[in-house]
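Engineer: The following blocks contain the structures, represented as C-alpha cells.
All of the numbers you see were taken from the coordinates with simple rules; none came from a lab. All values derive from a computational prediction rather than experimental measurement. Cβ atoms are built from the backbone, for glycine too; each structure is taken alone.
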Structure I
Amino acid sequence: MTTEAPQWTPPRGNDVEMVEVGHYWDAVRAPTAIGERALELLGKQGGAVIADYGTMYWLIRPGSAAYWQRIRQVHVLATTTSELTYMGVPPGDRRSGPGLHWHIPVGPDRYLTDAEQLRQALLLAAVVEFGADEEDAR
C-alpha cells in the first residue's frame, strides 16, 4: 500500500465511470476465490479494491506489474503503446453490490497496493485454490 495522497478520486454521483487504465493506476483482476485469500495474506498492506460479480480489482502503480509472470486466472489491466484499456469504476460511496462496488474503498491510507506484495499474495492464493505447486500456478 502506498501512503502518498491519491491524485485521483472515485467518481461522484450514481453512475459507474469508465476510466482509462495506466494514467493514475493499473489494475489487477482476479476471481473472488483467489482475491479473498489474497486479501487475508495482504492484511493491512493492501490498498483499495473494486468488486463485481465474482471478480476483484486492485489498483497498483502504473507499469509496476509489466514484467509479472503469469498467475492462473489473474490478469493485469494496463494501457500499452498500441492499445488503450478502460475499466468501469463505481462511485466512491458505493460500498456493496450487487454490481460494481468498492470492496475496500479509496481513502487517505488506502489507495494503491504494492505490486510485488500483491503478486506474492495472489500467487500463494492461486496455489492454495488450484492445489498446484508454484510453477503450475504461473
Structure II
Amino acid sequence: MATNIVRSWLQDSIMNQRVLIVEDEFLIALDLEATVQNMGLEVAGLASNMPQALDLAPIADVALVDVNLSDGATGPEIGRKLAETYGVTVVFMTGNPEVIVDGVEGAIGVVSKPVMPSVVEQSLRYAMARRNGELATVPKQMTVFA
C-alpha cells in the first residue's frame, strides 16, 4: 500500500513539472512544444535567446536547450545559468553536440538533432526522474555529462 502511495506521489510530481523550450527555429520549437504537451506536461514557455530564457527560468523545472540561438552560441551559458541560478534541470538538444562534449556545469546531458518525438519523451522522462532523485535508464541517444 505504501509503495503505491509513493509511486502515485512520484508520478504526480513528475507530471507537475514545467518544461522550458530554448530553441530559435520556430518549427522545431513548435514540434517540441507539441511533444511536451502530448506527454501531459506543461510548457513553461518558448525562448529563442538568453533574455527570454532567463525571464522564463523562474517558472521552469526542466529545460530543453539548443546551443546556437538567435543571439549566437549562448546555449551553454543559458544552460549553466538555468541550472546554477534557478535549479532547472537542463538537457541540451543540438546539431552541434561537439561544442559541449565536455559538459556544461549543472546540465545532465546532450542529445543530437534531429530528434524524434520518442527521443524527446525519453529524454524528458530521464531528466524528470533525475530531478526527483529516482533511478532512470539513460536514453540511447543521450550523452550524459560526468
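Engineer: Could you tell me which structure in I, II was used to calculate distance in nm of label points 7 Å out along Cα→Cβ at positions 88 and 104 as 0.9?
Structural biologist: Comparing all candidates, it corresponds to II.
Engineer: Can you spot which of I, II the value 19 was calculated from, given it is relative contact order in percent (Cα under 8 Å, 6 or more apart)?
Structural biologist: It traces back to II.
Engineer: State the single structure among I, II that was used to calculate helix-only ellipticity at 222 nm (-39500 (n - 2.57) for each DSSP H run of 4 or more, over all residues; to 500), giving -13000.
Structural biologist: It was calculated from structure II.
Engineer: Additional query: With distance in nm of label points 7 Å out along Cα→Cβ at positions 32 and 120 computed per structure, which member of I, II shows the largest figure?
Structural biologist: I
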